Structure 1
Amino acid sequence: MTVSTPSAPASEESLFAHALRVMGPAKLHAQLASMRLRDLAPGELPPDYEHATLLDVVDHVWEWHARPGQLAPSGDWNVWGIVTGRGWGKSRCASQWVVGTAEETGAQVSAGTLGREAAKILVVAPTSADLRDVCVEGDGGILRSCPPWLGADYEPSKRRITFGNGVEVVLISSDEPDRVRGVQGVAAWLDEAAVYPKLAEVFSNVRFATRLGNRPRIVLTTTPRRRRELRDILAAPGTVITRGRTRENAGNLAPGVVDALEASFGGSRLGRQELDGELLTDVPGALWNMDLIDTARVAMVPELKRVVIGVDPSGGSRASNDECGIVAAGIGKCRCKGTEENHAFVLADASGRFSPEGWARAAVNLYQRFQGDRVVAEQNFGGAMVEATLRQVAPEVSYRGVTASRGKVIRAEPIAAAYEMGKVHHVGTHARLEDQMCEWSPMTDTYSPDRVDALVWALTDLKIGSGGEPVFPTGWRTPPRRI
């Protein structure tokens, strides 16, 4: 629905709050009571709303309750990137845009200017659970944003929402980018796009699929992450960007929570990213940068001669404990430089907070998934307990314990040099590992980079940073690998 409103307030308050403050309750009440919903809403209205006024439905009029930055920009744009801090209201903003697009599309179908089969809107989220819990049923989701006169029928088994005017929302998980190929529609919403493992592939497929109607458009919502694919999308012609801070939505969050978060993280790189919505550049002094990783990224791997699972155990599964780093890497012949060389391939990052049995099982799962040859684990603080924990889960696993006798920087520098020489490739995207690689600066940081430690142990065992040839067992035979 499009509502004719007075000039937007200069501050970040909603138009409703602004009007209430300026006009007072009685005058605002009278004005809303004089505006008929029939004159504002496109398409057919249910009988219950034929004589309704704006006062009756004011809670469902987004233009009145949105902050100015949450309204779709005017002008000729193809992609609207909403890149803000957490809790800014990205999901509600995009859900309302989907609902508004559905109303406009339904009016076009009723007028005969658009076929009903074309009246589809694509919604993509990182996982199926995110689609349900955030985009559809969340506090700022589509169902809560849908006004009662429009109505929406959610069918989880069919992964779709059907509005009362016949417009459909097709729900797609980002780990199924090929599923987009079978759909076409008038608009799309990509939620938390920065964490998609295959962001470039998902976006290109959605861009091709959004090709119908008067003006196909895409809304992309995300808390920023340092990824080249995201930077490329936001820098493309026809893209407009809305940026915002968590504090702008403090009135809709728990009292004091923004103050507490800013006290803990304000000014830090994490706070600048998660609270201020900054798309951060590379960290001075870091051993890696995203361009270095992106340049050598691959989608396929050659036949691997050896696969190692690197593990950096943690002290426990509590939120206060460090994560347990668990990274799989392999080595094989690569011809990316024109001649055949031994290059390493980072296959997976299964790091997280686990109980002792949990991290052992996660490491063994990677070992079995990639037909691993060895698990290498740091044992500085666990000693024999590290191996004992691992063998309780898989007695037959090939294991080698390593002791960190040198500092992290000394261990990591040869590996970083191998990256600079183009001898290490990431297979796909490993967002949290790559963030940690590019954020950890030995010049200023004192924390333990668990994922990086696991990566360094795995690549060191593969001899990729030693300057020499990798060592294989005597009589080694290369088995087939399922990657």
Structure 2
Amino acid sequence: MPNYKKKEFVLQQLKKKQQDDLQTKGGKVWAYVYDSGLEELEEVAMEAYKMYADHNGLDFTVFPSLLTLENEIIGKMASLFSKNPEEIAGSFTSGGTESIMLAVKAARDSAKGNKPHIENPEIILPVTAHAAFHKAAHYLGLIPIVVPVQSDFKVNPKIVKDHISENTIMIVGSSVNYSHGVSDPISKLSEIAIDHDLWFHVDACIGGFIFAYFKELGIDVPDFDFSVAGVSSLSVDLHKYAFAPKGASVLLYRNKELRKHQFYACTNWTGYPVINTTIQSTKSGGPLAACWATLNYIGHDGYKNLIGKIAQTKERMLELFGNIPEIKIMGKLEASLIAFGSDTIDLFQLADEMRKDKWYVQVQPGNEDFEPSIHLTITPISEERTKEFFSDLTKAIERTKEKPRSSTVHQLQALFEDPAELLKPKASMLPILLEAAGVSEDGNLPKNMATINELLHLLPDEITTEAFLYLTNELFTAKINTMGE
């Protein structure tokens, strides 16, 4: 007889493995998780998830309810972002990266038909555009043309226009960008897209849902959606501020003619005909059902209440930041994200100090063009954590000032003098670099990340990219687990 383990034992083993993970509930993590604070919501979403976990979205003719759920989600989103929702087409995806990659594919394939003379298609990206656009260009064979942004972290439309060439097929704007929480001038970029017959995608993954309900609450927001004539496609994540379980995002198009370029079909093999609306073929219906349940459980008025809390909390936090002389807010924050910097304290050490008090704040290391900053994502639960957060932040600032860390970067001065040495495959110095940053021989990251973040700030991008690839390749190593034997 097989030696089946008891359910309690198996689940307890999983629980043990979570001991060092960040806590996703309670509001002490200011990135990656979006806590609505609604206890019953998780129960509703997980029940819906379980009901559909074994439903395969590969074939919507076998599970027609999945098609119904997706169409209803797209209908709700179309109504939020267009005055003519019946014209909008869209798809449910696993997250913002998949939505963005599909938008880039659609733009590329559209250009193949409309501009067949283009052999080396280019996509113009503000430097603040999400890394997913670079990933899409890498996967899909496009050339990213990266343009700078202004001191307010918004792209200058004139700069975008100046970089348009005969190979340009797509321009991108963020509303808002992740790093500094500001919106590019979507209306002006739209005019450029229309004038040059270009696909214009708006990345509203993190800002779109917030902006839609800010408008409902009477808060001024920039024009960013299909009310802007030149917008071809729009990505909005629902596992962020719609509070659906991951992964849930939508990619919306102005019409079905544009969306058609997203799809893939294959009938010239010996098996069943394949039609994929998204990148994945087999995909669980669980996230789709959980998202549908979440949207309908919270409802329109519920979202107005939750996002109203976020708006109030942001204003309160900006007021409290104004009382901390060591901190400066970066950019005119328009949605629900805060980025702050400092001219007087070590932000890398500050983040580590906050971690000691069980807070996670996200370091943005910056580079030679951008100074370091710390990113905070505000959620409804942040309202009840604000007082405690600022109390601990003030203490962490004092500790950072009183006992500044000893930087080890000066020990690597020889590497900075000839950075190319790091990338030589036969005499790679990447292990030396990682050891100096506190990464152990078995690939475990240090508890304090200040040195790593400092190196990310100082070293050239090509070196930090190679270092990440090297480290990740080491971290993902097979481990033999005999528990199930």
Structure 3
Amino acid sequence: MLIRSAEVAGESRDVRLTSGRIETIAPTLSAQQGERLIDAKGGALIPGLTDHHLHVQSLAAALESVPCGPPKVEDSDDLVRALSAAEPTSGWLRGTGYFESVAGELDRDRLDAIRSDVPLRIQHRSGILWFCNSRALEALGLDDATGVDTGTETGVQRNAQGRATGRLFRADEWLRDRLPRRAPPDLARVGHLLASYGVTALTDCTPSNSAEDLEVLKNAQATGALPQRLEVMGSLELPSHGGSQDRLRTGAHKIMLDEPALPDFDKLVERITRAHRADRAVAFHTVTRAEIHFALAALDAAGTLRGDRLEHASVTPPEAVEIVQRLGIGIATQPNFIAERGDAYLENVDLKDQPHLYRVASWIEAGVPLAGGTDAPFGDPDPWRAMCAAVKRRSPTGSLLGEAERVTPEVALRLFSDRALARSGREKHSQTAPAPRVGLPADLCLLDRPWKIVREDLSSDRVAATFMGGEAIYERRP
């Protein structure tokens, strides 16, 4: 393939792709016989994007579910309309993205008033809570049953009379075991959607990923449904797969922390040690002050391994930044949550913590390895919106959160590169976008405008084509 007249590092260049790699970058190249020609028309050619934190199968399920939260559903009337018009899949109705600003606290009775004809479950946008109606509870064996061993009902909330309220906390695995078996999700829609954003690599951060999940993802790649390169986090039992050059490889051991029920400290340290002995880094889910300090204390006690990192680090006080810097671990942040949930943060997050939300610039200034993710489906899967949020730091209503954490569009773009590492404080003000280099894999994103125009709005609408290993996996229709 020969890409002509592309902007590379601010200059017009022709780029030849051969055997899945970038062979030549030059001012002018002659076309070879049988070579496909693509006219970039002066559009910027940049490395393909990497989403360093998302959940592939959950995103596939969300795309087939009923949106139940902002921005598509803003109030109780919207929720009633959305659920009333929806058709069940595999006998169930599934909703996602609910937040209390829509209609307050949900339980089985409120959902019964909306839909009582089919089993209904709705996921909170945090991902830690499900709401079920009575038909769903009946199907799960939880409808007012007496003599139930509640010790087996991890996360099932009951009232004083023993009646299930319909609220299930941190019960994904328990729920999955009791739902009707269905075929693995169709990941083609996910693959195409992400390719349309210019994404060529993913890190799936689902803590429950198993050998079965690894096989599902591998098959999706083999059929072309999921064309992106993929790193898969998961349990300690997740089998090792692939190496640094493989399209699918096993990543870090994911550890969930939940402030109301933090694990035994010594056992956590041993868990980290076991992962490190197996040459697995660890990745901690941390969203509160307590969770971050608990994770850092455990890593300090166990010792660190290259690749150890914190996921989210949603609220990071200054003293925690210093510890992260000393330990030499990385951060995967989601600046898109400032744009998606900023108004709720202003209302619910302690005033002293608001400047510490989803840091970007301060991690870079501290020299901490920093990567960007969307946390899709719990966040919008469009990484360009996350970049825009890192630059503007504006809530949905326009309020500014953490002005000191703002970065340039070029730095925001680097967060979503496959080498998303902050190497010095100077990068906070960088105005040089990442550029393709000879010899690297031909995983590329072609934009329809020069970078000086794209940087002004950072919109995925500017993606004209995406190439994976020198093959087009997305081309925008004329």
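List of remarks:
- Distance in nm of label points 7 Å out along Cα→Cβ at positions 93 and 461 from the coordinates reads 2.1; which among 1, 2, 3: 2
- Among 1, 2, 3, which structure scores highest (criterion: percent of Cα pairs over 41 Å apart): 1
Bear in mind that the values in this text are calculations on the coordinates, not laboratory data. All values reported here derive from a predicted model rather than from experimental measurement. Cβ atoms are built from the backbone, for glycine too; each structure is taken alone.
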